[in-house]
Structure 1
Amino acid sequence: MTSFLAWLGADSRGPTSLYFASDSRLSWENSPVRWDLGRKVFASPSSPELFGFVGYVILPYMILTGAIEVIARAQRPENASKTADDRAAWLKARISAASLRYPPTPDGDFAIFYGTRQGCGMPGRSAFAMYRIKGKAGSAKVSSEKLEIPFVSSVLRTEGTGKASVDEWQLRWERSDQGNTSRTMFSAFCDALASGSDTKTGGEPQLVGLYREGHARLFGVVTKNGYSVSGDLNPEIAEGSVAEWRDSLFQRVDRNGRVLKRAQRQVRPRNV
């Protein structure tokens, strides 16, 4: 009941950014009920760390919101914060402990995604890392995988019930005259959501990311439906409270969808 995408942006000098995107729909097995306000990707407001999940909802959501609060309050032990691997191991241990204490449930499988950056600045001074941690409600058995980070812009992971649709649209954009770029990856993801091909995927796209410097970022997204933050469509929020907005072509826009003066304008390819 999710479409999830993680991708890496790069320029001629190497990796520049890491992004997680998802849809906003929660659905239930054997039920027509759905809710399009489910938050699935998260950006730490105090550190260069991204989080997301697919699969069973309640347990990973509670684990991640708790972990982000611990990080924000500087309560994570120092020896669990030094390197990307240390931080991923700390998160894995929290997932294992929480999962063991959670009641077993038949549909309790989930995967948590963790993205981070070591250092800051140009390549050589900073490096991105991403992990996939798989768990199950009622079990302490947790597996962890560290994904390879390439030198060029690349899709790192697609997952969820909408994976086939996301992969199909990624291929369409990759074959277009605009090729395989960070911008086209998000555009393809938005097209997959808009296509409606996966009935368990829906709502507005959610977007979080990391640059070479600074903390993780929560992006606002503007589509034909309006503006949204973490899937919440047209919320009443203070002007300027969201630092950066993107539209479905990944253009830098304001929350009304107007392309910023210094932003590079993009055109949708004819052959997509």
Structure 2
Amino acid sequence: MTLNGVIAYLAFNLDKILLGRFYGAETLGVYGRAYQLTTLPTENLTDTIGFVAFPALARIQNEPSRLKSYFLKGYGSFLSLLLPITVACALFSEDVVRVFLGAQWKDAVPIFRLLAPTILAFALINPFAWLMLATGRAARSLKIGVIIAPVVILGYLLGLRFGPRGVAMGFSVAMVASAAPLALWAKRGTLITGRDLLATVIPPLISAAIGAAATLPAQGLLGLVQPAFPRLVLETALFSSTYLVVLLFVFKQRAAFAQLLQETRLWPFCSNGTKDRSA
């Protein structure tokens, strides 16, 4: 685990070293701010959910059917949170940067937009670390780290000649291209199938796409709203409401989320009897 952390740290920071060396501190500062804003939701949600998911999966590591069920529920919930964030960052990148960083960081907007797909890639990959570590497969996690590092570095190098935007594009392409093969490798030895993963990914993915399609025609009108903060609130409200309606009602995910909240004892309206049975 320590070695895996060292490899990941080097791989995911070499882009800053290269940009600082060849393009200077100012370019590095702009890229670094965009990168920091991109990784914020993934790192926070991964740490928060992983704090609960890892011990839960470890306790049932010798019960393959329950392990599969619990992991897929957690994986689906994780993706349902991060997929709309990915799309929102791409759609509303200018307003996100303006609100969270300030108007002086406008040069970070195209970089931030190009880095947005990495949110999706990490959302697809990161939860498998919980699964591998909880089932005693830390060595496989290390092997995955050893493989993904040169792929990501190659993406940086191929994009370096085009500046920070090229590096951001290379990073995103490398991560998105690696996500599916690494996920399939990570789940080997469990009852989880590729079809299970696809069935888990499709509802939030299509819901986010429909939410984006509903929001894009309104962006011209919403663009008249000033300043950026209320505009961003309206944009995200329209996108999020459409996303949730499709996910919960069209794909009928409402019962699944209610059950998950009951099992984790976060659902505020369940009776004591329901809690006792879920326990």
Structure 3
Amino acid sequence: MQPYTRYCSHALITMCLLPVLLSGGCRKFSNDPAPMPPTGTLHFRFVHMYDGTRLALDSLGWTDSFGNIFEINELQYFISDIRLHLHDGGAYQIGSQDGIHYVDARIPESHQWYPVDRIPPATYDSVTFTFGLNAVKNQSNRFPDPPERDMFWPEVLGGGYHYMKLNSRWRNDTILGLQPFMMHLGIGQIYDPVQPDSIVAYVQNYFSVRLENTFFTIGAGQLKTLVLTMHLDRWFNGPPNPLNLASLPQGIMQNQPLMHQVCQNGRGAFSGKLE
């Protein structure tokens, strides 16, 4: 090939490639903003109150409806299956960590939950959740590590896990010191009336909670926070079942009628607010 011919060929190739190179360079160094994600994110924050006052553990100053003074020493519980309900009857269910979150009043990190769920942009009418774990999820040995592992419920009493441990001590003026009261919720038992030590059936005591006034809209790329408040006074004082610590046993495990009353109180023990 003659030198002139080779020069023309090289020039032609360069002219053909120049627009491609320039185009690629423009794309690489573009300052155009990244596209907004097509979904939103929901963060949960857990707060614990007693009669309008933030919970302080080991503080002898709470009072039940009958005037008994007590302190709260431990508060540990599970919530699960949080659902965001649409006006048309549909719902989106939080699926991160199998939809289960553990809260411990002594572990501040557990008071925040950041599910990785991508929330579809929409207007949601209300929020519901399960207090405790349903029969499918409440399986023994599900949690191999503490602190969740230490919420186990005895196998002989139905297995699985506590829904809640709320341990307290109240001032009993008839004895020296403080009297314990352990509000432990989990699977209940029905005992044979003839053989009181024989269990004939088990009762699933988990229950659903609907948070009032949780109407909210979430858009693409938005982060919303749902503050979920547990009102501990309602576990003790109801409605519908005010509990007199002075007339109760030291705990409610293996006492299904009393656990049922506590569950009825618990349905009204929560409120929610969007931030």
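None of the figures in this text is laboratory data; all of them are computed from the coordinates on show. What you are looking at is a predicted structure, and each value in this text was computed from that prediction instead of being measured. Cβ atoms are built from the backbone, for glycine too; each structure is taken alone.
Given -7000 as the derived value for helix-only ellipticity at 222 nm (-39500 (n - 2.57) for each DSSP H run of 4 or more, over all residues; to 500), which of the supplied structures 1, 2, 3 does it correspond to? Among 1, 2, 3, the structure yielding -7000 for helix-only ellipticity at 222 nm (-39500 (n - 2.57) for each DSSP H run of 4 or more, over all residues; to 500) is 1.
Determine which structure produced the value 20.6 for mean count of other Cβ atoms within 10 Å over residues 54-61, calculated from the coordinates; the candidates are 1, 2, 3.
Working: 1: 20.6; 2: 15.6; 3: 12.0.
Comparing all candidates, it corresponds to 1.
Starting from the value 3.0: which structure in 1, 2, 3 was distance in nm of label points 7 Å out along Cα→Cβ at positions 70 and 182 calculated from? The partial results should precede the final answer.
Values: 1: 3.0; 2: 2.5; 3: 1.4.
Derived from the structure labelled 1.
From 1, 2, 3, which structure was P(r) over Cα pairs in 5 Å bins from 0, in percent = 1, 6, 13, 17, 20, 18, 13, 8, 3, 1, 0 calculated on? It traces back to 1. Computing mean count of other Cβ atoms within 10 Å over residues 198-205 across structures 1, 2, 3 gives 17.5 for structure 2.
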